[in-house]
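Take a look at the structures below.
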Structure I
Amino acid sequence: MTQQIAPVTRNLLILHIFAFVVQAFALENRIDMREIFGLHYFESKNFQIWQILTYIFMHGDFHHFLSNMLGLFFLGSFIEYTLSSRRFLAFYMVCGMGAGLFHYGVLFGEMQLQKAGIEKFSKNPTEENFLAYLNAFEKQLSMVKADDIQEYVRKENYNPTEAKKLVEMRLQSRMDAHNIVGASGAIFGILGAMFLLFPNLQMMLLFFPTPIKAKYLLGAYLVYELWAGMGFGFSDNIAHFAHLGGALMAFILIKFWGFKRQY
């Protein structure tokens, strides 16, 4: 396989670098492009349909940007030369967009549970049921600042009307707080393709120069993402289910196109 960087991979790198420079310049001028082009939850007032595509080209910080670009630089050409440039461009975009939709599909399920909890509480808004609701959704509430919740429960007089407004406001705050950015979903699509097409390829981590077959290294990585996404890892702001969504889209596309293992 030629060592020359493939054309679509090269152009994607250029486009990502350009977008990151513009994003950094805009931030210096107090314009946060992540709020405009990042992917907000569809029930948020900040959601726009174009964000399903544009969020791929926004990044949280330089480390986030660099890690994704290293993945694209080192692995993109492998997949592009295997799929063809035309298919690779479609593959990259579909994995990226599918990753965001998969992430919010999981979040939608969580939101429906929380809405059901609010509906149940609203039918009988006693103080006991209010505290039961808070306990049931403590994890979700911890994702945003809940100082007003803590202040409210310290009040001596419980007010059912205020309590109902409060839980509804926190739900909307949670919806508005979600905003994912980055090419990680598309990069995990590439990793998923490597896992399927080159399972026996010897790979090495940058800071751990020991050869490991792709199927073991990437398989362990995907298992970790599932473990972390289910809440067993350290608390972070990483959209683990978006990563898994990108890998899932890669599996679907490669099976649909009929590509077989290469190595």
Structure II
Amino acid sequence: MPFIHPSAIVDPSATIADTAHIGPFCLVGQHVMLGQHVRLHSHVVVEGHTSIGDGTEIFPFASIGHAPQDLKYKGEPSRLTIGSNCKIREHVTMNPGTEGGGMLTSVGNNCLFMASSHVAHDCKVGNNVIMANNATLAGHVEIGDFAIIGGLAAIQQFVRVGPHAMIGGMSGIVNDVIPYGLVAGAHASLSGLNLVGLRRRGFAREEINALREAYELLFGNQGTMAERLAEVEAAMGQTPTVRDMVKFARVSSSRGLLAPKSEHGG
């Protein structure tokens, strides 16, 4: 049997695993699914068509699964899915999807959401992502695996952030960020590669050197972006990390690629 504190309100139609723990003054709605060893501390609200994976822990005053902050939302039964072994700290907010975005907001496994961070409707957040305090994702944002979003950073709707990228604190992101990129600034520009993150995660020196060379070519001054992408692929396309970067950059996007301040080509 799950542990449910006497002061908690749990809808009898909710699906609660037998090892879940629901603390004082929590509220769990009708369509919620809590996996094994999910722990809601006190004063957590989980509503809507929300599923939470095994081992995820949610701290006080988080609001998970309430209606999207989107005026086009008309009450459609959209969903929010949260993976396993995530830590969701105080005052975090996460909203389900909308009809205009595929009806789903998804969060992967092993993520950390620090206090007051926000995941808006129709976002897709990968595995092992960290969002620091007050980091904010607008609607339809995509965050790749192992990306880190610094405190007070804000990412505009429909932006993509590639895997292993690092967004510095207080950055405003309005364009797509390449995989492995490092971004900083109030009106952010690309500042290089996320070398610290790459080393911490055990990427080989050869892979990092190839990424350095690819970065220099990709954001050089010769030719168009399409020509530079072709040059990078021809020269270093056999390296998996470089292939990731080229594939990401070639996806059609409404936001374009975030570039270094010195980049003026197209």
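Rule-based calculations on the coordinates, nothing more; no lab input. Computed from a prediction, not measured in an experiment: that's the story for all the values here. Cβ atoms are built from the backbone, for glycine too; each structure is taken alone.
Structural remarks
- Identity of the structure behind -0.44, -1.00 (criterion: log10 I(q)/I(0) by the Debye sum over Cα atoms at q = 0.09, 0.15 Å⁻¹, calculated), options I, II: II
- Taking relative contact order in percent (Cα under 8 Å, 6 or more apart) as the criterion, the highest value among I, II goes to I.
- Looking across I, II, the calculation of helix-only ellipticity at 222 nm (-39500 (n - 2.57) for each DSSP H run of 4 or more, over all residues; to 500) that yields -5000 traces back to II.
- Origin of the value 121, where volume of the Cα convex hull per residue in Å³, for residues 34-185 alone was derived from one of I, II: I
- Here distance in nm of label points 7 Å out along Cα→Cβ at positions 98 and 250 was derived from just one of the structures I, II, and that gives 1.1; the source is I.
- Origin of the derived value 2.6 (distance in nm of label points 7 Å out along Cα→Cβ at positions 42 and 226; candidates I, II): I
- Ranked by FRET efficiency 1/(1 + (r/R0)^6) of positions 10 and 122 (r between Cβ atoms, R0 = 25 Å, to 0.05), structures I, II are topped by II, which has the highest value.
- Computing distance in nm of label points 7 Å out along Cα→Cβ at positions 90 and 106 across structures I, II gives 3.3 for structure II.
- Given 2.2 for distance in nm of label points 7 Å out along Cα→Cβ at positions 74 and 242, calculated: source structure among I, II: I
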